[in-house]
Structure I
C-alpha cells in the first residue's frame, strides 16, 4: 500500500538555536581526544567564576561550562545554509545571557549576517521569552520571532502559577509590540505529545486550549513540539488530523526530538495527516535540559536524505546539507547523533564486486 504523503516539505533548520543552546565545554586529554566516563558519556568542564571558584547551582551541584560558537562561526554556517537552499532558519534566542550563554551573541549574529545580505525569500527567526525579546529583535533587525509554552498544565502551574493557556494570554503584549514593528510572530507548544510530569499523557483538549489561546492573541502559525521525545506515529497522525480538522486556517509546524529513534517515523505520520513543515537540527545536535538522556532534534541531513530517497522535494541540496553538518561536528569537536554522517548517503554507497576465484 502506497503512503499518502505530501509531495513537498519545508524544513526549518533549528540547530543554531535548539542545538547549540545545549552545548557544553568538553574535557580533552593530552592528545586532544574528548574524555568520557565509564558509561561513555562526555566529561564536561565545570564552570568557574572570575576568582576561579566553582559555580554551583541552587541544589549545590557544579554548573558545567557552556561551549559558545563565535559570531564568525555562526555566520559561516548561516551563509552555507542559505547557499544550500534553506528558506527558514532559527538563528538563536533573545533570552538572558546568564541563563543561556550559548545564545548571548544572537544579536550580533543577526547584525553580521544581515550586513552580508540575505535573500528576501529566506526567513531568519529567533525564540523570545517575553516582550523584551521583541525589543532586542527590533534593535538587531530580526524580522520573525517565536514564543513557546509547555503543554504540561501541572508543570506550568508549578513553575509559573498559571495554566499554559493563561501563560499564552500574557503574550498579547509581545504580539502587539511585534506587529507594531513589522515583525512576524509564531508560537510553539512543547511536549504536546507527552511529558514526564503527565503520567497519563497530555490530553488533546489541553493542547487545543493552548492553540485557541494563541489564536486569541493573534498567533496562527503554531508548532507542535515533542521536546520529551515521547511521540509515536499513530499518536502523531491522530493529533495532527484533529488539529487540521479543527483549525484548518492555522499554519502548522512539527518539531521532533529523536530520543527514542522515532522522529523520522513521526514526520512521515505528520505528512500523512497533511502537515508539510518540520524542524530539524544539523548533525542532530541538541538535547533538552529538563528531560533525562534527551537527544537533539532529528538530524537535518537524515530528513533531507529520506525525502530525497522518496522523491519528495525539500529545495535543499543534500550534499551541501551533509557538508554543513560535518563542519558543525568539526566546530563542536565531538560526534553527534546523525545516521547520514555515520553511514553516508545511499547514493554514495558503491562497492566493487569480488573478483572471480576461477
Structure II
C-alpha cells in the first residue's frame, strides 16, 4: 500500500515538474504580443556572402547585373558588385569645388539609371547621369530635410517644421516652392521621435510609403502627397512605446530609455512591401525567435498581409540594411554582404 502511495506521489510530482518547466519556458520566451505569423516555406536559398572590411556601407540600388553600395564614411564613393560577389569596382561621384556641400550628412540615391547625391543641411541635391562624372546641382531652395527620395524632376522629403514643432512630409519640384502636408504624419507624445520612420518608393505602383518605426502604422501616397492609403502591420503596438527627456540647457530632447522599435527596416519590390519586424509573434519560440530576422510581406495597394519568412542571423548578427531586386534579396550584416536567391511566386500569386 505504501509502495502504491509512493508511486502515486512520484507521478503527481512529475506532473507538477512538467507544468513548472512549461510555465518557465513560456516566461523565458517573453510575454505574448497578440499576433501570429503565417510562415511561407522555401522562400530563400542558401546565400552567397563576402566581407566588406568596414560596416559603413549601405545599399543604394541595383541594375540588372550590379549591386551599388554607398559608404557613410566616404560620401562620394560607390562600390559596384556583381551578384556572384566576384570582382568589385569602385566609382565616385564628383562635384565642382565651388559647390557648398555638407558631406557629413550626404547619402546617395539611385532612380532609374541616374544617381543623386543629397544632403539636407545646406541643403543640396546633385544629379549624375552615371558614375565617375561631375554632377549638376539641382535647385532645392531652402527645403532642409533629413529623409529624401529624389527623382529627375522632383523630390519627396521629410523636414522639421519650426512653426508647428514637428516632422512633416513635403514635395517639391526643382526650382519651385514645396508643398507641405502637416497632417500626414500623426504625432504621439511629441512631433519628432513618435513620428520617426522610413520613407520608401515602389516603382511598380508609383507610390511612396512611410512606415513608422515605433508603432504598427504605415501609409502610402502619390508624388503629390495625395490619394493616401493608411494601413497597419500585423503586430498590435498602436502607440509608440517611447520615453523622452528634455535637456533644457541644450534646448533638445532625447530618449530617456531604449525605445521599442516595431519596424526595423523596410524595402519594396514589384508592388510588395517587406518589413523586418522587431517583435516576436506568439507562435514563434526557441531558436527561430532569437536567431533569425522575421520579414513580413504586404501588398502595397491595400497593405494586406501575405505571409512571412526568416533571414537567419549569422554569429548573432542581425541585418542592418536590406533590399530586393528581381529574384535577389541583398542583406548587410555588420561588415558582410549576403545575397539570397528569393522565390517570390508564393507572394505574387496571392495578389
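Every read-out reported here was derived from the displayed coordinates using simple, explicitly stated rules and does not represent laboratory data. As the structure is a computational prediction, the values presented were derived from the model and not from experiment. Cβ atoms are built from the backbone, for glycine too; each structure is taken alone.
Identify which of structures I, II gives the largest calculated value of mean count of other Cβ atoms within 10 Å over residues 112-119.
Numbers: I: 13.2; II: 19.1.
Looking at the calculated values, the largest one is II.
Output the label of whichever structure in I, II has the greatest value of Rg/Rh (Cα atoms, Kirkwood Rh). Show your work: numbers first, answer last.
On the way: I: 0.97; II: 1.05.
Comparing I, II, the top value of Rg/Rh (Cα atoms, Kirkwood Rh) belongs to II.
To which of I, II does the computed value 0.95 (FRET efficiency 1/(1 + (r/R0)^6) of positions 200 and 256 (r between Cβ atoms, R0 = 35 Å, to 0.05)) belong?
Numbers: I: 0.95; II: 0.75.
Checking each candidate, the match is I.
Given a value of -10500 for helix-only ellipticity at 222 nm (-39500 (n - 2.57) for each DSSP H run of 4 or more, over all residues; to 500), calculated from one of I, II, which structure does it belong to? Please report the intermediate quantities before stating the final value.
Values: I: -10500; II: -3000.
Attributed to the structure labelled I.
Comparing structures I, II by relative contact order in percent (Cα under 8 Å, 6 or more apart), which one has the largest value?
Largest one: structure I.
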